[in-house]
Structure 1
């Protein structure tokens, strides 16, 4: 098939391996576009996309907005902090009001898990999930997998470790689902307090020992400690950031102790000195900047392929 099997990108669940290949193929072509002198194509001319961000974001919002402008779409940016949501307006009413302005597609980030799925069942337009609570972040998983494919080729049988705050991460779940679909072996690693119960049901291994996991893996995806999602706990998830960095932070010493090179990833923004040191983040082993660049190409691909189904 040369078209997506879905009308919305609410999560990685529901995508097929063919869908992933279509997205990666389109992203490869769009990456060539954004690296040439004239970086725009008319693919979504006269197409209007609304960016609805009910939760603060900088990197993801800018990446989507740049992707939309590279495709020549008209862009409407919506921020909940400046809207009638603060006056009590419902999510459905807010979106319906925006759709009444003849918007063709909605990109949404929301603090509540399932919000994009709820919306997709309520309105007749394409929805792209830019992150819903601690549930999923599908375009981040797609750009991570695309970046790894460019670095390593076929991911079948590759050992990939996802390290850190798995409990509060929407990136982790989407990555696990995407990587398993591509045939990779996935292990999550972190403190017991930051590993969700029943995570093994997704077909992953669980470890609480970073050094052992680094010996096992070909790729280490170091997740950010999401203090803003951890709330006010009487007993914290770990004693201190310093102790977390000692046990689960990736530094040059740990890399030097390995008998092989591994690829380092991070979805950003980085807490330098906590998940990874600056020496590691800026090293030749890191593909963090490639992830950022590929984010625009992947989002261009998703926008384009969904638009072609309308």
Structure 2
């Protein structure tokens, strides 16, 4: 992953679009630490916190999902959390903290990843995220899981951030869209095929029905369709949380944010932290920023 980030970061330096100033995005604000970070909720015998295994129809198979369901009668606001490529960091500590804050959290594995059936393809990842949202919006599923379908947010880390841009840019019903160290999977300009094959070979574990060569060719063919810059007009309709780190990918989200602002987006929260791609030494900071932002979305929304 370190070499992959170095390659993606090198391509980011050649971005031709406008970038945000360092002053705009490089402030690591010290967040108020929500009680959910360090305090378990009071026991609720009638409606306890629980986990529910999900099998979500997508592309002719059923992908694996897990719902972290909050305590209380509900329905609860719900966050769909998208993992990266190949998905070694799934941010499950974040999912637990967000649940303690009163939100449901749904995680899932894309087709062909981490035991979900099917073959892995980048183009399918946004389709799978859409399938998860569709599944949760089915009235029977929403009732069973205690999901408030009018208060659903989408968030992703790394490639999952890219997934969140493509899906969030088309889904006007979402309460908000969050990106954590997002990588633009459509930005492979300046890289030859051997370099991309090398990058994909280091991110092939747990992925079925693919190979470094297959993934490289898909990234090359998808340079236009996968470019998250095209999602800016749709994202401008949403509140956005954009968190960047010192992994070299910040210029990519800087360029996206500039495009979102140009498209009229104003409800933007940006956070930068001097940490690695996985936020290894900023986990509490990450959780606090995410929970505070999610709760801010509820202002004026709750009955």
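Every number in this text was worked out from the coordinates using simple rules, so none of it is lab data. Keep in mind that what you see is a predicted model, and the values were worked out from it rather than measured. Cβ atoms are built from the backbone, for glycine too; each structure is taken alone.
Of the structures labelled 1, 2, which one yields 49, 34, 19 when Cα extents along the principal axes in Å, for residues 97-208 alone is computed from its coordinates? Checking each candidate, the match is 1. Structures 1, 2 were shown, and distance in nm of label points 7 Å out along Cα→Cβ at positions 73 and 153 at 3.5 was computed from 1.
If mean count of other Cβ atoms within 10 Å over residues 129-136 is calculated from each of 1, 2, which structure is the one that comes out at 20.2?
It must be structure 2, since only it matches.
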